[in-house]
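**Student:** What follows is a group of structures, each given as structure tokens.
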Structure I
Amino acid sequence: MIRLRTYFLLFVLTLAGTTVVAQKAKHTFRLSPTDFLLDDEPFQIISGELHPSRIPPEYWQHRIRMAKAMGCNTISVYIFWNYHESEEGIFDFSTGNRNLAEFIKTVQKEKMWLIIRPGPYVCAEWELGGIPPYLLRIPDIRLRCMDPRYMAAAERYITRLADEIRPFLITRGGPVIMLQIENEYGSYANDRNYMQRLKDVWLASGIDIPTFTGDGPTTHMLEAGSLPGSAVGLDPGSSAADFELAAKMNPGVPVFSSET
């Protein structure tokens, strides 16, 4: 009887171990010159935009399921910097609808992929585009550029946010497949050093997934807002001519409609 119980226990443990491995099985996501590749196969991102900061946590799962029912395979989410750091150096990623990790877990539970759009500036009809108002106490500060005072705050935010999303990257068995650098920067300025610095900080913080930019489909906006090696999102991408222009200006990466 003892031997039978031992065998049964070993069988149960084996099944449990198999289940854990299956749940944590890693996928791959990368860019080809023309496509997104999920597990080395072309993958069409069909994304629905949901902002956890605008939705009570008890409705997160319902909203995600609604997006899934509409045919979406991915959730896209803006992260509002000033919602998580309302005062300098004081971050909240754990209470109420600020609990980003819980939102990501809910996305994964519903077997959806996730795109992170963290700014630092996001627009999104949100106060100051997500930039914390405390920065405006510095009278001559310049936002969204290499002003060292702005960059110190932005890099602190990126580093802290990276701690929240790193465990959920697709490279670690999670649902997060891609991250946006800034937002429609080509409509604001033309500072490649600033854009590249943001990308470098994300990479240095362990965010080892593909990145993309999002800009209007004009020559000026694409030249000012795009980054080498990052996919090109068009806001909106609504004509063949838009895609042809973006592909010509940014060869070697996919072009897609990031807002429609």
Structure II
Amino acid sequence: HILHLEDPQAAYLIQAQLEAEGVQILTQTAVTQVRQISGEKWVQAGNRAIEADEIIAAEAPADPAPLNLAAAQVKSSPWGIVVNCKLQTSNPRIYACLSSLPDSPQVVRYCAETAVKNALFLPVFITDLRSIPIVTYSQPELARVGHSEAIARQLYGNDVVILKQPLKLIPKTQIQGETTGLCKLILRRSGRIVGAHIVAPHASELISPIALAMQQKLTVQALADQIHPAFALSEIIRQTALEWHQTRSNLFQDFLAGLFSLRRSWS
């Protein structure tokens, strides 16, 4: 699917919306040749020759080799300049932003501010990117913060709870005919929020309360307790968070079932 760094379910929604609008998407297709023939632009993609009005190419990250980093005792890797959590390079007097991260204005600004503060003052400021929202400005928008479900399961194993609701639950989306979307919250069993994904119109704004809750180390109950204006899109966050009560009840029932089974095995 497209947007390989995003949650698969969220990415598939964006892809399905594009295809519904008539956009043909070729995935896992290598572009082997680009030519201009008789004033027309052509792209060879796999075994297909496609005529194009315009060709837009995404450039790879800049190669740090011309900087002669070795002379400054700065180590690099195929993913960019190597830095620690304070954005110090292997030369502690030189700082760098994380070039391997998504090219998000929020991330770039945050890293730049952290690097400058550590360079000008004592190097005590540590980067924590888990609560910085990343937005893809598609239609509808895709916004995320924190871990994906896959990363959360790698880190926490079975101590992961997924809550999700479709956007069509909100009456306003049905009135406006914009029902494509979802809200997905990724939690620990304690209710601590470790990630979120939203596909919706104005998702870039909807993700902010969740990012703030993560920064303040609040549980999902704080989102469930929020009161939103009637019919507002932000109500999808509360509706998703309210699923926590049912999920917690199911977890408790599973715990009791396991406990009773253990007692029976002892008797």
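Read the figures in this text as sums done on the coordinates, not as results from a lab. Here the structure is a predicted model, which means the values were calculated and not measured.
**Student:** Using relative contact order in percent (Cα under 8 Å, 6 or more apart) for the comparison, can you identify which of I, II gives the largest number?
**Tutor:** The maximum falls on structure I.
**Student:** Compare percent of Cα pairs over 23 Å apart across structures I, II and report the one with the greatest value.
**Tutor:** Looking at the calculated values, the largest one is II.
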